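Following are the structures in question.
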Structure I
Amino acid sequence: MSAWTAALHVLQIGVLLLALLAAGILLFAGYRFVLEPVNHLELAIRKIQAGDFAARVELVGSDEFGTLAKGFNGMAEHLQSLYGNLESKVREKTTELEEKHERLESLYEVTALVSRATSLEDLAKDFSDRIKLIAKADGVALRWSDQAQQRYLMLASSGLPQEMVEDEHCLAVGDCFCGVPAPDTRLSVIPIASLPQSPRMHCAKAGFATIVNVPIRVQERQMGEVNLFFRSKTAPTAAERSLLEALNRHFASAMENLRLNAMKREAAVSGERHHLSRELHDSIAQSLAFLKIQVQLMRDALASKDDPRMRSVLEEIDLGVRECYGDVRELLVNFRTRTNDEDIEPALATTLRKFELQSGLSTDFDISGHALPLSADVQIQVLHIVQEALSNVRKHAQASQVWLKVQQQPHWSFEVRDNGVGFATAMGQCDDTHVGLHIMNERAQRIGAAMEITSTPGQGCSVRLVLSNPSSVMPQAPVRL
């Protein structure tokens, strides 16, 4: 029994050692084939979460964990490629947005520049400086062509040598590669090194390597061009081409607006001169012609020593001088007439007061009704018609009383009536030989009004102006609550 008991103890100890060894092997195998791959996978996940898409899991076998590691590595590689492409796309989009922002800012600056331009010189100088900065050019020449497109005048320049500016101030077509009519609206790039050299090629002497010519066109007609000079070889991109062409279109529109405004001012000055000439012809010129005749009669009377005749002619001359002086004063008053922006009534009242002081006649002013105020240009024409009618009363009517009646409803109407000697009319209309009537008719037609003149010998005369054009009134201002 002691021997068997000892053997049993030995066996138990062996089994215990074997169990301990098996447990150790099992723990090692679990750590090596389970915990370690899981730790590698967790570490790689943390790296991915931190932004390190280059993290990979080491392959530990071909079992399930090896398959999982392969799948994780493939997923990480795909994420890395996507992230790399995303960064490049973001950089591209950022660069594209920055370029678009610069182009929009350039367009806004040029638009603001051309909107506040008041003269051709300032516009050309400011535009050439601005487009030089936008295009990043080393020099700019802004040229404008004549009507026949045979010569190109340099309106402005920036960054060019003084010798080049002076020598190329006016270029004939064919003298240089600049100032050449373009067959289309697209810009052209000219490499200077490939051109045949000539003594007048100041651009090559100045060290420029490339010229970019951008035509300026207005309504399918080339009006000029912008020459951009670069010291390096340059090829504008499609976006840069579009921007430069858009800037030139803005400049061309500004030039056209300046031209139209100048034509409007010239037409206004011409119209005022025409009006002044008509006023002088119908008033002072006739008085001076009368005085010229009286001076000749005075010479004849002096030659014949006819004293009664001389006194009579002298009285006529004195009357003519007084009449001419009155005409001059009346013209000065009429030319200084100003209207009220909202109501014509104060201007009419002022006109009547001045007429009373000049003529000594009594006047009566009556205005009735309510309507929208007249526009400023219509007020001016109405005032001149009323002044002309009052002038005719002073010169020809021999009246003692004048009435001015204004009605605002249903249409604006103005009537100047006197109690003078009157005159005969044919079918209700006066002959244009009467002083001022032709001018009054022209003014009435200009504002789309109808003028009626009625007169009977011994019973005075009435001049009535009726405005039936709705565009004669100013738009009503919005009502504020």
Structure II
Amino acid sequence: MRKLLAYALLAALPCVGAVLPTSGAAGAALADAGAPGPSPIGAQEAIGLKQVATGLVSPVQLVQAPHGRRFIVDQIGVIRTLTRSGHLLPRPFLDLRSNIVPLDPGYDERGLLGLAFDPGFARNGRFFVFYNAPLRHGAPAGYDNTVTIAEYRARGRHHLRADPTSERIILQVDHPQVNHNGGTLAFGPDGYLYISIGDGGGANDDELGHVQDWYHRNAGGNGQDITHNLLGNILRIDVSHGRPYAIPPDNPFVNKPGLDEIWAYGLRNPYRFSFDMGGHHALLSQDAGQELWEEVSRIVKGGNYAWNVKEGTHCFSTANPNASPLNCPSVDPRNGEPLRDPVIEFANAGQTGGLAYTVVGGNVYRGSAMPKLDGRYIYGGATASLLAPEGRLFVSTPRAHGLWTLHELLINGTDRLSYVVKGFGQDSHGEVYVMASKILGPSGRTGTIFKLVPPHMQ
């Protein structure tokens, strides 16, 4: 365990260099960083965790089909059905292990990462998956994999099992590195499919597969690019029209400079996002930081979330990522879009006082079992320790302006989760689940699903 955790987390430690001088358009737009985060830390709060299922390898998501069953996405390439009584059906709902790239059992960010059911699934049996396929023919030399969004159909009277021969490729994006894949699919309240794709991988957003952008102080990259590729963005497409899809006419870059699929940009690795089931159905996405800062943002149409100009609320330097410059641009000079700060920020555990080694996005609680959590955003940190799995759970109450206060959730008010947090899920009743494993990589059989319940109710 120690070797697996240390290998994966130490591999990301930075190289330190000199700060580059500012030049070009970015130099004319410099602004003080202002009052950067992190989020205020509030009192710890007590919860309970009820084990719902175990024996998985690397569970990353729980999704409930409309008016139907709960499904578990296992990173190794299988989707499992979870019965009402909490049993995993032995036969997968869908097995895609032959479709995905071979995974590194020690640590890997690729695999089967996302699942979304068509709102009309009970009628049409249609659903969508996000996975990393082997690099397709004609992809750029040296690239690692091809991000694939595919449609499948479930057959039979109650759509009990997917038809593996029904695959229809919706969208593919060649991905240069092994990491920063993004991986969430979700239908928004508008009926369109939203997709998160990472910036292409590698540190600083400047390795193979990254393009030159407008900010010349930092080399790279895809986060700030809106014209060359779909990396580093949240996309929005219409899968009910067009072949293979149509563009919603109100997408922000329709008839403007920028790729039509983009809904928001300036992201590093938006691995997990979700829509609030209630309220104004806010779209909240985490974005994994590089060295210092982890963040969660409220995503809006056309929003620029500042990577790699900023890391969280702090200015960022590709030449010296361990130190935040005092100033950086506050506006995208191409279109006047402000560089938006997150609503939650905490220090990465690699620095003194840091909370965890990667933020993991979650859900706004809308269940009935824990009224104190109603309307509050539940999320996590993968692990707080290099030596053992020590996932952390957090909750924040949304506010209109400024950073949200962070509260740690402790099991029965005393304990942290002795697992790596890999994802979250939510059922149709608004209850929230935690995806976890004892092992950082996609290996073993320690993958476990927990449900948030009141304290002392395991």
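None of the figures in this text is laboratory data; all of them are computed from the coordinates on show. These numbers were taken from a predicted model, which means no experiment stands behind them. Cβ atoms are built from the backbone, for glycine too; each structure is taken alone.
7 is what came out when relative contact order in percent (Cα under 8 Å, 6 or more apart) was calculated for one structure; which of I, II is it?
Comparing all candidates, it corresponds to I.
Which one of I, II has Cα Rg over 2.2 N^0.38 Å, as calculated from the coordinates, equal to 2.10?
It was calculated from structure I.
Where does the value 0.95 come from, among I, II, when FRET efficiency 1/(1 + (r/R0)^6) of positions 116 and 148 (r between Cβ atoms, R0 = 25 Å, to 0.05) is the thing being computed?
II
One of I, II was used to compute mean count of other Cβ atoms within 10 Å over residues 356-363, and the answer was 14.5. Which one was it?
I
If helix-only ellipticity at 222 nm (-39500 (n - 2.57) for each DSSP H run of 4 or more, over all residues; to 500) comes out at -18500 when worked out from the coordinates, which of I, II was used?
It traces back to I.
If Rg and Dmax of the Cα atoms in Å, for residues 316-403 alone computes to 14.2, 49, which of I, II did it come from?
Computing Rg and Dmax of the Cα atoms in Å, for residues 316-403 alone on every structure in I, II gives 14.2, 49 only for I.
As an exercise: distance in nm of label points 7 Å out along Cα→Cβ at positions 164 and 444, calculated from one structure in I, II, equals 2.8. Which structure is it?
This value belongs to structure II.
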